[in-house]
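The next part holds the structures, each set out as C-alpha cells.
Taken together, the values in this text are just the output of simple stated rules run on the coordinates, not laboratory data. Bear in mind the structure is a predicted one, so any value in this text is a computation, not a measurement. Cβ atoms are built from the backbone, for glycine too; each structure is taken alone.
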Structure I
Amino acid sequence: MVNIIKGLYISCDIPMAQFIINMNAALPHSQKFILHVLDDTHLFVRSDMAGSIRDKISEFREQNTYEKPA
C-alpha cells in the first residue's frame, strides 16, 4: 500500500538547513513540521508550515544582516 503525504520540498545551503532543523527541534512533538531530512541540503516539510518557516527565516536574516555604520 502507498502512503501519500502532501509536503513542501526545501532545497537550501547547509547552514540554512541546520537553522530549519534546529527550529523544528525546539518545538513540541505535536508541532514538528519536518517530515523527512533527505540530505544535508534538502528537507521535506509539512506544506501548511511554509509561511511560518519563511517568516522565521526572514527574522533570522534581518537579525544577521550587516549594516555599514554611517
Structure II
Amino acid sequence: MPLTMAQAGVENTIRKISGKDEVRRFLGSLGFVEGSPVTVISQIGGNLIVHVKDTRVALDKTMAKRILVG
C-alpha cells in the first residue's frame, strides 16, 4: 500500500519506491531505501511527516504515493 494509506504511529517497512530514477535517487538520499523502517508521525491535508533513519522528513502527497510499504 502507498505510504499515504499507512496509519500514524505504526512502523512499516518500505517495500518499493516507484517513479523515475531521479525521484528514486532523491528519496534514497533522504533515507527512503527498500527494507528500511518508516513511521508516519502525522498527516495534514494529505501531506505527511514521517520518521525515517532517525530523522523527521516532510513529504507532499505525490511523493508519499510513490513509496510503497507493507
Structure III
Amino acid sequence: MPAIVGPIQIIEVGGGVINFGDSFYLSPKSASKTAAGAGAFNTGSFVNATSGLNATTTYDPDLADQVIASNA
C-alpha cells in the first residue's frame, strides 16, 4: 500500500534505519574496529591492571577486515 509522507527534516542519523513508506526487507549493516592498550576496557570498583611494558600495534597489513558488499 503506498504511503504519503509529508515534509520531514532529518538533522542527524547515528546508526539505525530510516524507513519511509513500504518496505519488504531492511538490512542495516555496519563494521568497526577498535584498538586499545592493555587494561583499557576494564570496569569495576577496584581495578588493578599491571601490564608492564607494552604497546598497542595498530598496523594492519590487509586492506579490508570485514567487507560489507551486498544486501543478501
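Taking distance in nm of label points 7 Å out along Cα→Cβ at positions 13 and 45 as the criterion, the highest value among I, II, III goes to III. When semi-axes √(5λ) of the Cα gyration tensor in Å is computed across structures I, II, III, the figure 16, 13, 11 traces back to II. Figure out for me which of the structures I, II, III the number -12000 belongs to, where helix-only ellipticity at 222 nm (-39500 (n - 2.57) for each DSSP H run of 4 or more, over all residues; to 500) was derived from the coordinates. Working through the options, I get structure I. Among the shown structures I, II, III, from which was the value 43 of relative contact order in percent (Cα under 8 Å, 6 or more apart) calculated? Structure of origin is II. Here distance in nm of label points 7 Å out along Cα→Cβ at positions 29 and 53 was calculated and came to 4.4; which of the structures I, II, III was it taken from? Here the read-out was taken from III.
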